[in-house]
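Please find the structures below.
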Structure P
Amino acid sequence: MAKPCIMIVDDEKNVRLLIRDILTEKRQYDIVQATSGEACLRKLDEKGVDLVLMDLQMQGMDGHETLNAIRQQHPYLPVIIMTAHGTIERAVDSMKSGSYDFLTKPFTGERLIVTVKNALAANALKTEVQSLRSELKDRYKFENIIGQSGVMQEVFRALEKVVNSDVTVLLQGESGTGKELFARAIHNQSTTRKDKPFIAVNCTALPESLLESELFGHERGAYTGAVSRRIGKFESANGGTIFLDEIGDMSQPIQAKILRVLQEREFERLGGNQLVKVNLRLISATNQDLSDLVPKGLFREDLFYRISVFPIRLPPLRERKSDIPILASHFINRYSLREKKKIAGVHPEAIKVLMGYHWPGNVRELENTIERAVVVSTTPEIQIADLPSHIISIGHEHIAASDETLPQWIERLEVDILKKTLLEFEGNVSQAARKLGIGRATIYRKAKKYNLPISK
């Protein structure tokens, strides 16, 4: 495997040689040297460089000017600025312009090595996210739903099984997990219904007296104020899909009418006696455990079995934290375009805070957080200071007891997911690979690396 290439940019020869000796003591890195900002820019075009280590004060183009030029041509290349005590304020300005970090002279060899390793690791993660972004359409995306984690790949496989069936689907998940987004994805991927209506109804948004009319419609004079016929949601969804969100909050009488629609494919409008026949698909969603409501008499058992022929559990974000970097990148693309800002991503330390937070509002909360961060950000990357204070506080609280770097956090999540999956399939590599959506060779390699149990 090729060693990372580091470019040292300084107009003082002795400084360049000292840094070169420190970095090559154990033959960890290939070194390229440049004596000026202009030389740096020329050599970047000639040779693949993984990291630039650059002095702030140089003859000709100084470090700040060179950094701005680098950002134009190589927006994701990590740059570490070296500065004397008297120019720390300018070094901080360079951070706002997109440098990864800065070192104050004189610095120790240990400090240099740690900073360089962290910068390279962060860039490797950023490169991985960029790679994942390019694969979203084929492998990590179902309609507008994004996820590379094993649990999300399992959900994608379940969705693929039902898109071209008329089987009733029950989506179970906490608030903010995107239940309507999943329902729309099923509808839009259907070959027979995608060009027909998709009608979504939030069963908690209307009082019971209005919900019945909303669902089934009414005839003129059905009740006080019914001055004309109204077509209900079931009738409007004919030929397509109706999505009933939070179906567990529905009253027993309305549950009975929905059961009849599923059984007979017909109903009557309120105040009417004419049968309305419909051909539609029902997708339901709930954040409750309906099987617990049935014995309490709060949900009809016969309807429960009718709507849950194919249940799909949508995992909360805290169970798929490895998706946070790629989700954050997706939302940054969306909102930076709207705000007309050039934001390349999230600073690794800010990602670490995001991954330390527990996300009670799930993906919806993450999206709102990134939207806010894009609005307030003044740098090419989202910084910790751009995040809401409660996320910073709780995120730091969860990582305070550890000195782990972001790549170490990612690795620990990877180990947990691999371990749980291999235990689930009793060490069967083929089954684990299918569930996680990765190759068997990858499983073998990572199992060896992390000393995980596999069956021979």
Structure Q
Amino acid sequence: MTNSVPRLLIKNGTLIDGSGRDPVTNTLIVVEGNRISHVGGAAGSVRPETPDDTVIEAAGKFILPGLVDAHCHISLHQGALPGAKYTSSAEFCTLWASHAIGRILRAGVTSIAVPGGKWFTDVTVREAVDGGLLEGPRMVVAGRALSTYGGIFDPDPYPAYEGTPADAAGILCNTRDEFIRETRKQCKRGVDLIKIADSTWGDIQTVADDEIAAVVEEAHRHNVKVAIHSRGSTSTRASAKADVDLIYHGDWADEDDLDIIAKAGMPIAPVLTSPWIGVEHGAAGRGFGDRVRDRLRAQLDTSFQMIRNARDRGIPILSGSDTGNASAFSHGKWHGKEAELFVKEIGMTPMEAIVANTSSNAAIVNLAGEVGVIAPGRLADIVIWDNDPLADITVLQRPTEISLIIKDGRIVDRTDGGFRQLSEEPPRARMFLAG
């Protein structure tokens, strides 16, 4: 044995590093602790292998950063389980979320933004992951979405209903002061993100301009980001003027709206996967009727064109799947679909789509400069794929084509979702990734 610190060495794979640069073949990646210490050839600065090192032979494989999903729910929907009489309790939400995060991680997603859930379950699960109690992706989480009467998270469509059920996914705020009060409460509870929720379809604006601005001002005083579910033109424009950190959807944003967004420098995450699932799998997955599916189809086509227009203006386009929003949006299944839609419908190159699923999303998970790119000094979140996503972007939708997942410098045990510590490797460990 030697006195050197054990390392993880990944050799001879093709590196797609998440920056948008061209792939590099026969690369060497060195991981020490939870960070990458070397990327490139076997330079003289890299000390020789030792018996304590874990060596991964990645010839014929493709090495990418861990995927980052900018719109992924973990406690929002709970499926019916045999014998489970009430699946919206805080206890069940916690169990469900704890199960879901392992499926997300084993799909190659090492960081997620969670824009809303039930109770403060997601905060607790995030803390459990950070503390090593649970294995899952890095998480930036919101509490319940701030909505109004008539908004997407209004818990009951009937005017006679008053108040918010304890197990609702949204919290009613119908005055500026109520928006500020709820923002303060959620910041106190440890959220990373405040989610504002405007109307379902964007045909009306339900959250007033000054209410959006008040949430942003209050949240930013607490160093907490703000995202908004905004499909309409006027709400999207108001969000840009209020300096929100991320606009989800933005379907009906027109050319003038996009000019304001571009000037403000904020990103849009269109979340195309969600309506696409509704259109293609609605009847089986969510019980949609023809009228709803037709409306989703029209909304999706509108969103495609809006994102093309946004891309022409240089607006950053982030990738989010809406995983976990409903039973059709299964954890671990749809995280890579947005990349395919970006390529086929928006006109992005596969490399642009990979960047949108990695480094472009790093800021919304509060890890800009830390994740999303495989480079010296970055956190070691790495996924090794059997096939080339530049040749076929749908590779990112198939966890069966993952050879290895590394999160925070540790190899993920995909048989049970646990981590295998480098220090637990036998001397002279060497892994050959089967084709």
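Bear in mind these aren't lab numbers, they're just calculated from the coordinates by the rules spelled out. Predicted model only: the values in this text are computed from it and were never measured. Cβ atoms are built from the backbone, for glycine too; each structure is taken alone.
Quick check on the output: 0.90 is FRET efficiency 1/(1 + (r/R0)^6) of positions 75 and 107 (r between Cβ atoms, R0 = 25 Å, to 0.05), derived from one of P, Q. Which one produced it?
Q
Output the label of whichever structure in P, Q has the greatest value of Cα Rg over 2.2 N^0.38 Å.
Sorting by Cα Rg over 2.2 N^0.38 Å in descending order puts P first.
Still on this structure, I have one more. With relative contact order in percent (Cα under 8 Å, 6 or more apart) as the yardstick, tell me which of P, Q scores highest.
Answer by largest value of relative contact order in percent (Cα under 8 Å, 6 or more apart): Q.
Another question, if that's okay. Given a value of -8500 for helix-only ellipticity at 222 nm (-39500 (n - 2.57) for each DSSP H run of 4 or more, over all residues; to 500), point me to the structure among P, Q it was derived from.
Answer by label: Q.
Further question: Upon calculation of FRET efficiency 1/(1 + (r/R0)^6) of positions 11 and 315 (r between Cβ atoms, R0 = 41 Å, to 0.05) from the atomic coordinates, which of the structures P, Q produces 0.60?
Label of the source structure: Q.
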